[in-house]
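Next come the structures, one after another.
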Structure I
Amino acid sequence: MFPDTLSSFASSLWSLVLVVLFFGGSIFVHELGHYLAARWRGVKVERFSIGFGPAIFSWMGRDGVEYRLSWIPLGGYVLLPQLADLGPVEGRSQVDVETLPPIAYLSKMIVFVAGALFNVLFAFGLACVVWVAGQPTIAEWNTTQIGHLAPTIRLPDGSSAPNPAIEAGLRPGDIVRSIDGVEVKNFEDIITNIFLGRERAGDGRRQAVFVVERAGRRLELTVYPRLVGEENVRSAGIEPSEDLTVEAVGPGTPAEAAGVKPGDRIVAVDGIPMFQRLALSEHLAKHSQRAVDFLLHRGDSELHLAIQPRLETDERSGAKVARVGIRYRDSIIIIHPSPVTQIWDNVTGTFRTLGALLSPNSDIGPSKLSGPIGIARELHRQAQWDFRRLLWFTILINVNLAIFNLLPIPVLDGGQMVFASLARIRGRALPANFIITTQSVFMVLLLSMILYVSFFDVARMRRESRPPDPAPRTAPAKP
């Protein structure tokens, strides 16, 4: 017991170290971009800080720049008195700006955009590592084939409703090609497209138009998703197909007695096509009193085997379950997406999320986003799973940082670019009071948003710590 506890503690501690390294490293890379661009363009650099607020510790470099680590870990900054007065955020400059030469408009743009550029370059470098080393993923999330449709879905109030996918005519085995005109490459794309959906029917119902392939034909089916879960997210009630290839057969089990061998793939039971383990388990539970006809693929041939399920006690729930003694192939596979694909998917996903946030027809609001707490928690979870998954999530963080910082919002780099452009258009600097007031207001709004989002991050953490809901599962939505 003690060695296991010590090993678990060491693993969690190492994961936390990786979270600090990669989360803080992403911020450092962004600010390094500003710093190096400023030095290249001859801009005065007064301070380089990771974090905001009072310094935990600081030192003065030989180059005359103060380097510090600050208490509020919500980002960082490079103090550039010639470019922007961000006193409310970064602290007052001690340099007399009047004694410094003016900075050309082009230099300002280069310095402001350099942070985002460095985040993208960092993300691309990590994407190259993932491309070579591989990205672990759950096999069923690497398909677009529907594997199971539960008869009902659970609504936020605890009641049940008919499955909207079944009502629309979707079936297990259908291969989803697109949703609302957006091509899907895996099941995560499917869930994300539903989650971020903005379409509404004429009667106001949520709507998603599926294009599926069935028996070689393409069909267009309209699904009316429902809100599910404690976070009220859109769901169509579909789950992915799984690999039903036999990895091993337990000794003395009904499957061994019937002649099942490793490598056999289950195609159907009692004439019903099977695409998911849960559906197979449910069928066995309903017919545990008789032999079930299994259709298997073995090499290039098909064979039928009659297998009598055996009732056993589940180790986790303690409930009686019907089993035949089959262990399936590992559900974790390694994929090697190209760096360009990884970056592009994150860019398009980020813009689609922004579009859903701004659309009155979507169900996406700030409460569905993740703040620093949620990001750190997800980094920790990915690090505990596999280091390569940590790299994958860090790529997402850096792409998001790049795009977010270029939004035309005062305090952010995009806002500073807007101020600089307005000053160039009008031929003189904007009033200092206007800039300071605008930035102070937006800084308060930004911090308020972070606190608001963090409240929901904590609520999610509490929900995740509760015992799992024994109710039938529905396809999970991407956070």
Structure II
Amino acid sequence: MQILFCTSEASPFAKTGGLADVAGSLPEALHKLGCDVRIFMPLYRCAREMAPDLLPLGNGRTLRIGPHDYHVHFWQSSTPSGIPVYFLEKDEFFDRAGLYGSPLRGDYEDNAERFIAFSQSVRHLCEAAGWFPSIFHLHDWQTGLVAPYFKTNWRHDPRFARSATVFTIHNIAYQGVFPAGFFPLLNLPPTTWSFQGVEFWGQCNLLKAGIVYSDFVTTVSPRYAAEITTSDFGFGLEGVLKEREKSLRGILNGIDTDIWDPGADSLLPANYTAEDLSGKKTCKLALCRQAGFSESSFHFPMLGMIGRLAAQKGFDLLEKILPDLMKLPVNLAILGSGDASIEQSLQAMEKLFPDRLKLTNRYDEQMAHLIEAGSDIFLMPSRYEPCGLNQMYSLRYGTIPVVFATGGLENSVRDVFLHPDSGTGFKFTRYEPQAFLEKIESALEFFKDLRKWQEIQKRAMARDFSWAMSAKRYLAVYDKVWGKRNP
């Protein structure tokens, strides 16, 4: 099975979120199952810095976007584990500080042209490499146009006649919606401009293009696959997804268990395992000191929270319960940046409780690992969460999560009250501040009993969230869609 991952980001070359983790890790797991997997992504400025061993691939190609021609080049490298990676070079589009926009000005105004170019170039990349995959695995709106290009044009090329497309939605809230005036730039047949095509309430919707024209659609957890067919979570595309329900499947993301391993994590001051948790105490002490908590509170339960400062991540709930939460004997370490109003609110609360609330308002990889290892309880009250990774990191590190029962959080955390003998965390089902606070208090009650708490920790650390199982499920999808194309 030959698989081309078409993605706008992949670790370690470029990353803004979970998509990069998936695109960087899943190919390696599929390779271990015997697949010939390769990655294709833009050559951003940061990607060029992370891939100094770039080699040219073929000659340049010309893309046509609306009335304009653009000359592009291809380069090749590999991931640290040896997975081939192809890059699209077009500095006019991709040699920038940010991937999709800037903090001050927001999204780049030419994002449509940038990812039209990337999607069009997929065919040229295959020609340059002399390699025509069985499966084009597309990710999010930035590659959604590959599906209609393939279905309306490329599939008629004998070299692609046996190929199929799989489209993965990582977060349906981000859809790549542009004014109707952009449609001529797509160079698609006029018939695709309809409610059954790329048109969405009079605009171009590139995520919808991927959903409608791909052979199969996946998303990143079983629960989220069901949620996005409803009006509460579908962001206007629930009807489209409902129609594709028989070709829609949720597959829970995995995590890189080589990087996220408390027994071998080089970013920690001490390592530990489920059999010997003593190193976790050392990590907690290091977190207290590094974050600047009062020494008199070192023995308090440590709560950790990592994520984008946004209402979607549950920070609206946290803001409302913080005054009451700080009345309890707990410390809270937060790592994240994002919404300026949320950041200012947390900073104001930090001034009120300087000894027991600490905000690190940037992304810091070492601090992220230290919070996962040094916390006793991890807070993840996301309003919606397609999959989520931090709850899996937390479980692997014996840091017991308190989560809202949605998306991947529902699929990956077993509630201690519902499953006394197999529970791994605490879930609340009403998205309300009081429900969140009460569930934290329940976790703190359990924490008082060291024997019970360590039983939960050992169960949590025994969960297998490696990519191996998820890769097998993706391979089953590939086999299914490729088999339909090649009976």
Structure III
Amino acid sequence: MENMMKSVNRNNIILEYFSGLLLFFSTFASYAQVDTLSNRLPIKTFSSDQLVKDFEVFRGSLEDYHAGLYWYTSKDELDQIFDEARASINDSLSELEFFRKLTFITSKIRCGHTVIRTSIATRDHISQVGKLLPFEIKILNGKMYMLESRIDRELPIKPGMEILKINEYTTDYLLHLANSVNSGDGFIETNKIKRFERYFPYFYVTRFGPTDEYKIDYLDEQGKKNSVPIIARLASQLNPKNSSQKNLKLSFPDSTIALIKVRQFQNWKEGKKNFRFEKELKAMFQKISTSEVDNLVIDMRDNLGGDDNFGLRLFSYLYDKPIIEFKEQTLIANKSEYFRYTKDLNRTKAIFYHMLFTKKGDDSRFYMRHAETLKPSSPSLPQFTGNVYILINGGTYSTGADFVALMKSYQLATFIGEEVGGAYYGNTSGYLITTILPYSKLRLILPVVNYRTNVEPTEKIGRGVMPDYPIKPAIMDLVNGIDTELEFTRQLINHK
């Protein structure tokens, strides 16, 4: 039961985090008596006394629950950040203003699984009336590009054109701001950029307020500076992003290469049909075995993570000896006065009930004992014994980053792309606690299990696996649908 619950909740953190980024970036304000968002969304302000109480619950929950709170930022440094933020609450603030203070603090924890969200009321309002930029962006080498339109009509700015400024804000300023407030593991920047790209239209509304029109300064095809107005759109007016729901997909680009795309480490559903990850994975390796290909490419780009048991199972087809994935999994508390502020109190109690299956160490931490990833694994058949190449980027995160770390530590693959978004030596994730701040109703999502990956010390602390071949696509390759990393890998294989 403990195993099952841990796996499910770790997966939920990833799914809720990325869906939660939409809410994180789509916040402007809540209820109020004064200003309005698009003249329809009232903004409520809170007294300094109310905000102080909310801040105490915010800080106390982190200190009581978060098992990796001081992994990258020392207690003294974080205490100073907390104290300075508390001292600055000397007047009433809107939900957005208070939200901004807290996002700055969560970014300093350097844990990508720790997120502060807006109130549910604000989330619901902004999804109905928020006006958004109607195109996707891409960040390459510190520059912002228009990538793809989200509406059917043609826009004045074309895919591939460099954006210099949006209204009065330069792209340099926007990137600096995002890096200051986005959560992320350790000192990794690639994942923060991925999050910024994915939800930039919401990020803009959150930080600067709504607008009916965006003035875009950009460079045209001839490199000439231009400026054009773009009409903002409601979220309901934007075309949905194209994305497959398959969490595993096998293809054969040619007779010598098998390609597995791992979107997430979890079971999935297509229509009314349910697919079990481990069953589909086994069938794929059986098919690879009969095909007799010598090269396997595993595409881990933009893998959001999921069930760590599934990550270990993929590894087991590529290594013929037992391994233990994690050195330890620890928690720091089995009770807290802040239980009563959690979104689902019974669920929170159940989580901490399962801590009875832990052992308290000399350092007063609680050590998990029964998780499958703390025991020697068994190799899976059929084994693949050929050459393995792994495509990675800043979206390779959580369980995805754990799998890549194992492959790096055991020297089982060649890595192509950019630094992964999840830290090499582990992360804090596992069980998920949602604390509701009593007055503002902001929601603090925080993980309570600290995972230490059982790897050799090959990477810097707070960084992700680095590629053997750093490859980034050109903007026009992305616009034209050319997979630069995969094409490079195919050339690498063919010229061996």
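Laboratory data are not the source of any read-out in this text; all were calculated from the coordinates shown. Remember, predicted model here, so these are calculated numbers, not experimental data. Cβ atoms are built from the backbone, for glycine too; each structure is taken alone.
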- Looking at distance in nm of label points 7 Å out along Cα→Cβ at positions 173 and 325, point out which structure of I, II, III has the largest value. III
- Message: Suppose mean count of other Cβ atoms within 10 Å over residues 221-228 works out to 9.9; of I, II, III, which structure was it derived from?
- Response: III
